[in-house]
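So, here come the structures, one by one.
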Structure I
Amino acid sequence: MCPIAKMASTHPTHWAVSGEYDLTYADCHQLVSRWVAGLSRFPAGAVVAIRLLRPLDIMAVMMACFRLGLVAYPISDRLTFQEQFTQLSRSGASVLVTDGIIPPELSIPVMDPKLLSNQVSSHADHALDQAALLLATSGTTATSRLAMLGYSNLYYSALGVVHRFSMGPESRILLCLPLYHVAGVGVMMRTFLAGATMVIHSKTTTLTDQLQDNISHVSLVPTQLHRVSPTVSLPMMQSILVGGARLEPLLVSQRDSWPIHQSYGCTEMGSTIAIVTKTGLEPLPHREVRVMESGDIQVRGDTLFWGYWVEGLLHLPLTVDGWFVTQDTLHHTHDGAAIFRHTDWINSGGEKLLLDDIESQFKTVCEACLVTGIPDEDYGQRPVMMVKNPQQPGFNLVMNGLNSIMRPMVVPWNHHIDGGDKQARIALREWVIQLKKDARNSNLDVGISS
């Protein structure tokens, strides 16, 4: 049975959602049931593309899809309008649920939440073995892949986290990650499986203030943790999971009284896989991890996805003995175990450069910086840095102290790219490549300096 429907039958007045909108489990069940009625004309297995502004609406449509055996496909609002249409076309969606602009070339039905009928459906069953979720992996619009997850993947992923961190009806779990990302979906599933309250982060409230609102569990990326004042007291907090990028030891040491856990996960494993400890990786229940002698990380378990969705067919690339190769590596540093994503490195002039090392050189001489790599005819790849408010003369001194291979090209800060995770690095790379292409086509100075 749908966990929302189950709680609505046993604890109807318990809060399911809090924040800008407060809904009991009975209210939440009613909202999802309206979407079940609205989407019931589509056959099981059909893809439902979701492009909505409010997390509450995205959640309701997703949970309705799960009840009907439909495949929910939330589309990132970070993408341009054309990129969203490209992703929509690749998904083979049968319907688009949106409260935004409708592409004129769109050939599938569109559903607007404002026109949703008040009719409800009593259908509230879930099958563990049904296809449930289609998500774009990290990458450019052209190179990102669509990963198909079954409901069992989402269920066991959430169940492992709920058990490991003792989440229950008394928990207040903050959602401050997007629901088009597997980490956001993971937060949603954990909340409802635990019968807890999902507090939706308000854009009008700072994260520091929001975390002091009796929040017991939260998942963040390092950039978000950095934005939270280290001086605040969080007496109700039981777990802070931080993943998506390397976690600097200084961020943790400044907040040593907080229950911070560095997490490791990926889309293909339904969100969180393991907790990073001083000595290695602690897999959560229903997952297995093996680290090869090279440091390469391989995974399998109940949370492993169905495969990559390509023109209506699924492709599941596994080793001969059934492991999925993540392209991430585990290294042992003087601070303990550390995960390096394949997006953390570039090969420039025959040297393997860790982009975090370049960033760390500049963090004391600018407000913020983000480094990525772009193709280069001479070096293979070159580092490029987006910098915010560089401080002179320190910035130039650091720049001049780097060798020619490590010295990054510099571009001005783009506020549309939120630094701090691998997706931001990929977005920066795509933006700079486009800047260089525009410059070649128009002979314009686009603000890239060597």
Structure II
Amino acid sequence: MRKEEEAKRLKKSFKVSQAAIAKALASDFICSFYVNIKTKRYIENSSSDVYKSLNLPALGNDFFSAEKNGFLDIIHPLDRDLFLTAFNQKNVTRVLSIDKSMSLEFRVVINNQPIYMQMKITKMIDDEDHIVVGLRNIDAHMKRIEEYEKVRKNNLTFAGIATALAADYVSLVYVNTKDDSYKEYYSTEKFKKLGVPQQGKRVFWGEEGLFKHVYEDDVPLFEAACSKENILRVLSIDTSFAINVRLLYEGNPIYVRIKISKMMLEDEYHVVIGISNIDEQMKREQVYNQSLNEVREIAYRDSLTGVKSKHAFSEFEASFDEEIKQNSNFSCTILVCDVNGLKKVNDTLGHSVGDQYIKDSCYLICHTFKHSPVYRVGGDEFVVVLSGDDYTNRKELLKEINDTIDVNHTQGGISISIGYADYIPNVDHCLQDLFKRADEMMYQRKKELKAERVN
């Protein structure tokens, strides 16, 4: 008798526990339905305030009609086709014949906001005609998944970018500036042949480190730029800096760029060192610069006399005018020289003799003003910019060349008319101001020489 009473008590207690468990599980859902899967009749078993605010039918005769039960009105337009494909009597019956439950994830629109929901459909135990359908809010969970996927894709993208950028380097090293330890994370087979240890202390200055491979001429630059003090100083101002040096590889110097960057993840003690091979680039630039210099030399050099050309004088004039704007307190003298009688020589003796006459005249000017640039600015016209000792001794030198010209003029030799002008601060505002005065003096000298020949 006692055993029967105990059994009844345990059975009752178990039923109470089952009810409590079911209630606890149901609290996870915003609503649940009890549905006859054969007749499709249904009744709402429980619902939250959120669900009640949707004003959907609490009972009906066709649970699987999304239009009749009101689901179609709240499901997100982009999820309707997927929902209708899965949510029908035939498909639910098929799935539940294989498994105990099925679930659908979709979005509903509440207060104009899309919210992720999960519909879980479970068949009753020992009751083939009925199913329990629960609707659960999984919006926070799905958004965490979306955020995770976004982060994962960003990480993959960042990793892909980092991998692509790493292809430009022959070595990537991670350095702890606090204790000078380092670890090499990547290097090409060619760089490995240098024999720099892949990890250790003092990546730059150790006897077995990078320092011993630096080309001798670049050691001072390397020591100054890549000292720990300088690295920390520069990186306290900027995120990175780079220097170009040469490393000795199999006895030959090759250009590399050493780029040192600080970490961007609030890591104040570590830097990344990237070493890239720029040897081919530097050599191409050297060839280009050499070609450019050759072209520049042709453009800036007069082909007949070898002195500076009219193009070079135009550039000098621009820089001179700029110098006056920036600083008017300097000294300068301009000479304008015009070769006399060139047309007569060309007409009577030919242009080849005329060319030699120009070269001889140019030689006399250059020989007299040895320390000053000479420009040929016209067929028979030269300009000299006196500098250094030539400027200091300009009066003596002008007398010397004019005495020579006076003698030549009477003997049929080289004759040049020369005028000059000293720069006057706050009076001369550009080179043309000096040129005009010197040109006027040159024409006056030409008249004097012409008069002497007539007399």
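For the set I, II, ranking by percent of Cα pairs over 29 Å apart, for residues 123-386 alone places II highest. Comparison across structures I, II (criterion: percent of Cα pairs over 42 Å apart) gives the highest value for II. Given a value of -8500 for helix-only ellipticity at 222 nm (-39500 (n - 2.57) for each DSSP H run of 4 or more, over all residues; to 500), point me to the structure among I, II it was derived from. The value was obtained from structure I.
Thinking of I, II, which structure, once Kirkwood radius over Cα pairs in Å, for residues 251-410 alone is computed, gives back 18.3? Considering all the candidates, the number was obtained from I.
A short reminder: the numbers here are calculations on the coordinates, not readings from a lab. A quick note: this is a predicted structure, and the numbers were derived from the prediction, not measured.
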